[in-house]
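Derivation of every value follows stated rules applied to the coordinates shown; laboratory data play no part. Nothing here was measured: the structure is a model prediction, and the numbers come from that model. Cβ atoms are built from the backbone, for glycine too; each structure is taken alone.
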Structure 1
Amino acid sequence: MVSVLPAELLSAPINEYMSPKQRAFFRTLLCTERASLLHAAHETTSHIQEFESTPDPSDRASLEEDHSLELRVRDRERKYLHTIDEALTRIQDGSYGWCQETGEPIGIPRLIARPTATLSLEAQERHELRRKMQRR
């Protein structure tokens, strides 16, 4: 398969939006990100399982804080993995790249910046404005 560069996607005619080539680009991008997150999770698991004997209570507390921080990061990444899997499912079923609220194209620039996006920029802004208004 020929790899596509983001610049090629950005310069593609509008009638080629979410063509097989574009979907393949985003599938590869998402699968690469997914593999990277799984590798990081494996590294964290291995690191935490290593027994580090530290008799000093301050060192032990510092080590536990480091482990706690790593676990919080991995939990966020676990949630992001779920989002990536959902995006890969949308690529498979043909709904990837289309706004879930309006049905309009999300847009290549937005998908390059955030490949798991489900809303167009305008719909996302409305969504965030509604959430902000509800918090008041």
Structure 2
Amino acid sequence: MSIGEPCIDLVGALLWRQGRVLLGLRAAHKRLAPGCWDMLGGHVEAGETPEQALWRELGEEAGIGPPASGGSREPAASVLAELALDGLVLRVYRVEAWDGEPEARGDEHRCLQWFEPAQAAALPDLADPRLRELLLRLA
């Protein structure tokens, strides 16, 4: 990325529960990685922090929100990795607590499924090969 080139910020979420990670099977009509397993997430919109975008995307795609903790709406997520990709910056979060039960919402994913990290990393149809390393890091 050169100086002055606009940067697109993205967030990704690897939800973690009882030793398993949640992935979504991308819908066949999606332009990027149709029919592939991917983490949940998307673009950081103008005026949003990455954490706000993370929870907005999780609400839109899985119907979940940040956990309520004593009135605070602080995210229960930590940055697992930051990847620079041709004018994009992707922050991947490990999310360990949330309100609600994840279910596929909207038209982004056909379904959501829990996997053991090694099982997920072995899927032949991951949206991006770098996802494999991140999944193995969770184990």
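Looking at structures 1, 2, which one was helix-only ellipticity at 222 nm (-39500 (n - 2.57) for each DSSP H run of 4 or more, over all residues; to 500) calculated from, given that it came out as -5500? If you can, show how the numbers build up before the last one.
Values: 1: -23500; 2: -5500.
Working through the options, I get structure 2.
Mean count of other Cβ atoms within 10 Å over residues 14-21 computed as 11.9: which structure among 1, 2? Derived from the structure labelled 1. Structures 1, 2 were shown, and P(r) over Cα pairs in 5 Å bins from 0, in percent at 2, 9, 15, 16, 14, 12, 10, 8, 6, 5, 3, 1, 0, 0 was computed from 1.
Here mean count of other Cβ atoms within 10 Å over residues 54-61 was derived from just one of the structures 1, 2, and that gives 9.9; the source is 1.
Source structure of the calculated read-out (relative contact order in percent (Cα under 8 Å, 6 or more apart), 31) within 1, 2: 2. Looking at mean count of other Cβ atoms within 10 Å over residues 38-45 for structures 1, 2, the greatest value goes to 2.
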